[in-house]
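What follows is a set of structures to go through.
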Structure I
Amino acid sequence: PEFYLNLANKYNLDFICVHGRTQEQIYGGSANWDIVSQLSSLPRNTNFIGNGDLFEPHDIIQKIKNSNLDGIMLARGVVGNPWLVSQIRELIHQEKISSVPDFFEVKFTLLEHLELLSENKGPITASMEINKFIKPYFKPFHSEKLTEKLNKIIVEKNLESKIKLISSL
């Protein structure tokens, strides 16, 4: 891993982002934040970004405090949870989280997300691509009844019908 940091220093890269997981792990196992922290503490002339398994605001703040990071890169952690960014910011500046979305806000955000997807990719692609986000959006509200409704939304192919089903939640 030091090899890449040395390259970043040698070529005066503005940033280097280190993901604490090996290629063999893919999405399995846990990101190794000990390695991220060790690398971030080495002498460098480039900004160091940490990435990997960043899902919960309090855990993220702890990882930032335990490492010599210039920033973090969020990926899967914001899938279905776009509020994660503002929650991290709140913890940094106010030491508490006040922006926890309620069911209505989650539903509204999902509908807005679907609308933006439709505008950018067309209704057919949007109707398929939104499916991977539906259950993650509603994860905090998990129940069997809700899961049944979400499954009906996911199998619905017609965009307008999908919008109606989401709106009726």
Structure II
Amino acid sequence: MSIRWKLFRVANYFLLLSFLVFAIIMTVANFKKAFPEELQWIYFAMLTMSIIIMVNSIFNIVFLTKYYPAKSIERNTKSAHSIIMICYILSLLFLLVICIVGLVEEIKDRSEDDIGILMVIFFIINLLAGIYVLVNQFILVRLIKKNYKKSLLILIDNLGES
């Protein structure tokens, strides 16, 4: 496996673990009533975003493990992957909005509390990893299809020579 796909795997594990920890922290904070009633939608939006990113990472890890470099991807798996990719793109856009709003708020209201800037840094790092994963998962799916077709053609050629 090339260094590109090793980095892709590491980035997916990084996103999976960081958003798992984030979702757990958010859920614990929600149970401790850290979110007022009028801000519950933010909690659910961020939890949904975290779950989508984790599921996308799991899909990518499975694709690398099970289908790479040249195995056929089942139709149901392709459909589910397409749906989760669309949701993943929307989640990355939501993450971008969080980063922008967080930066604006931190610049506007600079306080002694560093938790805000740490959260912004956390989200920016995850956004960059998420963009890297998105670009490479498009390439991965195309590469698997291309390699599978190439292996079928080689098999057909070998059968024709026999």
At a computed 54, 19, 13 (Cα extents along the principal axes in Å, for residues 66-113 alone), which of I, II: II
Could you figure out which one of I, II the value -16000 for helix-only ellipticity at 222 nm (-39500 (n - 2.57) for each DSSP H run of 4 or more, over all residues; to 500) was computed from? I
Supply the structure label, taken from I, II, corresponding to relative contact order in percent (Cα under 8 Å, 6 or more apart) with the calculated value 31. II
FRET efficiency 1/(1 + (r/R0)^6) of positions 106 and 122 (r between Cβ atoms, R0 = 25 Å, to 0.05) - structure with the largest value, from I, II: II
When you work out distance in nm of label points 7 Å out along Cα→Cβ at positions 74 and 98 for each of the structures I, II, which one comes out largest? II
When you work out Kirkwood radius over Cα pairs in Å for each of the structures I, II, which one comes out largest? I
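Read the figures in this text as sums done on the coordinates, not as results from a lab. As the structure is a computational prediction, the values presented were derived from the model and not from experiment. Cβ atoms are built from the backbone, for glycine too; each structure is taken alone.
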